[in-house]
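Student: Below, each structure is written out as structure tokens.
Read-outs: derived from the displayed coordinates by stated rules, not from any lab. Keep in mind it's a predicted model, so treat the numbers as computed, not measured. Cβ atoms are built from the backbone, for glycine too; each structure is taken alone.
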Structure 1
Amino acid sequence: MQNHCRKGHGRIETRTYTASSKVDWIVSDRRYPGEQRFTTIKTILKVDLRTEYPDRSTFDTRLYISSAAPDIEKLANGVRGHWGVERMHWLLDVEFKDDLSRYRSGHGAKNMAIMRRFALGLVRANKSARRVKTRRKSAGWNPNYLLELLQLR
């Protein structure tokens, strides 16, 4: 078991990680030809997340299966790293409307994906208190702020 505590944005998050290597009860009967079987599961990880806000508290439990050994520190880092990637994809979709893009094939889709990630990196590197969406829009409206984001000023 491992605990991880983080403070920020008016909240305190406490995560408790618990891992088990007792996975022999997990079985899968195929329902159709070619269906994946869970043959490499080595660990089940449970993450209890308690978030305390000034006016309320929330509690959430997440379960993960993994083919990695039951090393809680490595598993916890993997979970946090996974959600970092998911957060980036969420920002690209919500703030940059990535899923609404009409680029589907050829070099245009790859080029625009690179440009969106580059722009997201520039916007996130600026540590102002404003939201990512506000910083992105401000860069379009204010040439001086755009130069600041591009680190040319």
Structure 2
Amino acid sequence: MSEWVNTFKGAVLASEYDGATHMNSRMYVSRFDQATWGLLHAIGLTPATMKQQALRVATVRQNYQYLRELRGGELVQIRSGFLAVGEKYFRFLHQMTDAESGALLATADFVAVLASLERNESVPLPPTLQEKARRHQVGGDAPPAALPS
């Protein structure tokens, strides 16, 4: 059974919205970036382990879908999971929802690789990392609106 990871929970702050009290698009990206670090941590890929192994995560594709604008003071949460895990890449999905109603607000779909800092090229994902990511594989759980066509 797939396991989503709760990767972010917070409120839309006054410094994060525009004159119409809508959250700025840069803040959606910031929230999804924070969620990415939460998801990577869940599989044991942390800044410390990457530094120790001279690795980095390189995003090679990003797709954002905004379904409803957020207003100041609203509480949001993000759950995240892997859609696919390959030998040299993983594809993951973030779903931002209204913490009160559960309504889907936005999604972010990423494809990323693990890259060597020394060679500046992608490297195979270690089998243990692939196994941990597959524990959070959620392809069948994602509603159609959250998956780009």
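Student: From 1, 2, which structure was helix-only ellipticity at 222 nm (-39500 (n - 2.57) for each DSSP H run of 4 or more, over all residues; to 500) = -6500 calculated on? Mind dumping the intermediate values first?
Tutor: Values: 1: -13500; 2: -6500.
The read-out comes from structure 2.
Student: Moving on. Using distance in nm of label points 7 Å out along Cα→Cβ at positions 24 and 120 for the comparison, can you identify which of 1, 2 gives the largest number?
Tutor: Values: 1: 4.3; 2: 3.1.
Going through 1, 2 one by one, distance in nm of label points 7 Å out along Cα→Cβ at positions 24 and 120 is largest in 1.
Student: The value 29 for relative contact order in percent (Cα under 8 Å, 6 or more apart) was derived from one model only; which of 1, 2 is it?
Tutor: Values: 1: 15; 2: 29.
Comparing all candidates, it corresponds to 2.
Student: In addition: Can you say which of 1, 2 returns 1.00 when FRET efficiency 1/(1 + (r/R0)^6) of positions 32 and 80 (r between Cβ atoms, R0 = 30 Å, to 0.05) is computed? Intermediate results must be reported in sequence, preceding the final value.
Tutor: Numbers: 1: 0.30; 2: 1.00.
The structure behind it is 2.
Student: Figure out for me which of the structures 1, 2 the number 19.3 belongs to, where Kirkwood radius over Cα pairs in Å was derived from the coordinates.
Tutor: Details: 1: 19.3; 2: 16.0.
Of the options listed, only 1 reproduces it.
Student: Any idea which of 1, 2 comes out highest on distance in nm of label points 7 Å out along Cα→Cβ at positions 72 and 104?
Tutor: 1
Student: Between structures 1, 2, where is FRET efficiency 1/(1 + (r/R0)^6) of positions 64 and 136 (r between Cβ atoms, R0 = 30 Å, to 0.05) highest?
Tutor: Details: 1: 0.40; 2: 0.90.
Sorting by FRET efficiency 1/(1 + (r/R0)^6) of positions 64 and 136 (r between Cβ atoms, R0 = 30 Å, to 0.05) in descending order puts 2 first.
Student: For FRET efficiency 1/(1 + (r/R0)^6) of positions 56 and 112 (r between Cβ atoms, R0 = 30 Å, to 0.05), which of 1, 2 scores largest? Let's see the in-between values first.
Tutor: Values: 1: 0.15; 2: 1.00.
Sorting by FRET efficiency 1/(1 + (r/R0)^6) of positions 56 and 112 (r between Cβ atoms, R0 = 30 Å, to 0.05) in descending order puts 2 first.
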